[in-house]
Structure P
Amino acid sequence: MRVLYSFPNKIGAARICYTAWEQVRGLAAAGADVTLFPGAVSRPLPVNVTVRPTLARGRLRLPYKLLGRMGPFVLHDRIVARRLEKMAGQVDLVHCWPLGSLETLKTAKRLGIPTVLERPNAHTRFCYEAVAAECRRIGVDTPHYDYKPNLKVLEREEQEFEEAFCLLCPSDFTAQSFIDKGFQSDKLLQHAYGFNESVYVPGESRSEEKFTALFVGVDAVRKGLHTALEAWLSSPASRDGQFLVAGEISAEYKKRFAAQLSQPSVTLLGHRNDVPALMRNADVLLMPSIEEGFALVCVEALGSGCVPLVSAACSEICRNMQNSLVHAVGDSGALARHITMLYQDRSLLRQFRDECIRQRLNYTWTAAALKLLAAYKVAIESHTSAEDTSMSRPVAQIVPQPGVSAASRGVRI
């Protein structure tokens, strides 16, 4: 399969840049013929990937900040669209990422090439609405620029949603957020992200250690740290256990929740580069997100034998009463009961931990690449069928559940 992979950021850097790097690496290992157009490259890629940066040449990089919020993405998009024109007949599918894809998607459509658009988060309009509502509820401003409403960003992304042949959704929650906004299920393809099994590995049994809960995240409101704090301090685990918070927290958030953050059982670690070690030495991960595309920390915790206690917004990889405990979004009472349950019943905690370890290799980046290739095949077949018959595409992999929305806090599709 000949894949043109367009990524407007610095592939191999942090967060989504790392996700894209793992995707490309996995696709190449699975046998795909990948031509990669990144904005720039932050870490080496496999030798069998053709890499042609758009905003860098050698060690020289065009400063992203120089072009403003949208400039680098628009420029990257125009360059890739021009290159695609010259590659007609050499590409089976185009994989794009948000904000840097509008012209590329239009060009591919005109050339008759199927396209998939990555959705690392839920529908942007839903994200704006959900985060703004939660900020109003707890009395803080939006602390992360990604979710301060930006009409230009929203307009461009919504145009990309329409132009893409299919949207790649890494979770049920993400897919449902698009269905709630009026998208047909046959436009949505499901895949997954993963974890590096050589980095995130289980530690020794912790049955005799102090009960330890861990939170990992940078955007406190979206990730629900305030919900985790409320639940932790309502649980008897806070009397002699410890709650470790890894990640930067805004000054306003620290001020608003100063009383909770200053409790003796709560330790603020700030930004950390040793998250794998933290997970190996924790009993549970607290991730009460109000919105997620795919919570990578959940599969990283699972791979480390750290039991996820998560909201229904997190990936369905977290299976309630099997390898995780899942609560409705915003339900701190349920999360407190889950913390208490595992704090008081170490045999149940060991049972969940053993299940995490047993399943861990099902959720690696290698497994994720195979799912992505399968989604590509569905997109290509559906596109061919649509061209041959001039009829609607067949339903792909996601079927909406009547009467259930992403915002209803208990999504299963």
Structure Q
Amino acid sequence: MTPTLKTYPKYKNSGVDWLRNVPSDWDVFPFKKIFKLSNERVEDTPSLNSALSVSGYRGVEPRDIESMEGQMPSEDISKYRIVRKGQLAVNTMWLNYSGLGVSDYEGYISPAYRAYNIDKIVNKKFVHHLLRSPLYIQKYSSLLYGLRPNSLQVKNDDFEKIEILVPPLETQKNIADFLDEKTKVIDELVAKKEKMIELLREKRVALITHAVTKGLDPKTKMKLSGIDWLGGVPIEWKKLPLKFLFSYQSGGVWGDEARNDANDLICVRVADFDFVEFIAQSSDFTYRNLPDIKKWLLLDVNSILLEKSGGGDQQPVGRTVRYLGKEKATCSNFIQKLQVDKKYNSEFVILLLSALYFNGVTLKVIKKTTGIQNLDLPAFLRTDVFLPSKNEQKQIVDFVNINSANIIDSIKKMNQQIDQLKEYRSSLIYSAVTGKIKV
């Protein structure tokens, strides 16, 4: 709550347990009084060819199909649902992550989504903030159903039974204008900090790339590598394919292999990767009594985890981290465990693989299918690299760690500041749209 803002003079019981008390002149209306389902499809307006997505942070946004963010539309999009400007777009499979919003754009969305016309008794900007507020996200989360965590959703009927807070129209406009102004300032601050983080990342990438491809001695003699992006390399470094650095077997575990038993086994996912420090320490996600878990799937501190498959992410797969957790753990089927040969320094190998990723080498071996990116692992492991002696590998690792410590620290602090700004943004929206503060 913002202490400089006042509260309303009188409050009343809303009559809805989860909405609690609201200002005395506010109403509560059923969803269907305000929102009417629109069944327009692309086949009704074939000229409409702009794809839209629902962002968890901002709402409905244009989608760049080439970026492979989210599900790629099929060749026949005639059954895709049309969203008009000013309509509410809803993804019931992503409601607990703010998967809805009033659209400022016109285009099409997945046929699994829904679009609603909005009655004039509500201000569209107000209802956009309201339905994406923490109170409503909490309500959606309470309505989730499904067998597995990654397949939960809210039934359409349950969603359409949700009660809607409706202040007087003038109050709605005041709240919407206030939140538009305040969130714009916060979003601009977040964008500036994200830009600074990007510049720091670029600085660290340059540091890592130069160290693992050129070494530390600027006076060393160089030879042509024969690889375009690499250029010259130290004359003493040895050339070999990546596959000689590791032992590996394909495989992983799927969520439906879980059993209800007392024997927990941590399963590391891509979501647990820290791409600032290139490590994965632990996971909140556990499987129970995995049947016949193979010994080679268990992780140890020398394991490198390679993201070999994924979807819904603008970044291509191929990122790597080192597992540092002490718990008994395995990895998901979207991750490849690579065991570094003891002849090589595993931390150096992480830096080398990261340089390959940052310089677009992994992009050349990614197979793109509908909504999914898959790394062609055998092709990737045929990539030629140049390695110094193990002693020099250790020196390079120490150099990179020392010279990137301040960069990592700055990135972490800025990420914390971004989290605080987003938390404040969320709190401000909650307080305004629920009547906890008067604007």
Inset, instruction - Work out mean count of other Cβ atoms within 10 Å over residues 113-120 for each of structures P, Q, then name the structure with the largest result. - result: P
Inset, instruction - Determine which structure produced the value -10000 for helix-only ellipticity at 222 nm (-39500 (n - 2.57) for each DSSP H run of 4 or more, over all residues; to 500), calculated from the coordinates; the candidates are P, Q. - result: Q
Legend entry - Structure from which 174 was derived, volume of the Cα convex hull per residue in Å³, options P, Q: Q
Legend entry - Answer label among P, Q for the case where distance in nm of label points 7 Å out along Cα→Cβ at positions 97 and 265, calculated from the coordinates, equals 2.6: Q
Inset, instruction - Work out mean count of other Cβ atoms within 10 Å over residues 169-176 for each of structures P, Q, then name the structure with the largest result. - result: P
Legend entry - Structure (P, Q) behind the derived value 0.30 of FRET efficiency 1/(1 + (r/R0)^6) of positions 33 and 329 (r between Cβ atoms, R0 = 35 Å, to 0.05): P
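Taken together, the values in this text are just the output of simple stated rules run on the coordinates, not laboratory data. If you're wondering where the values come from, they're calculated on a predicted model, not measured in any experiment. Cβ atoms are built from the backbone, for glycine too; each structure is taken alone.
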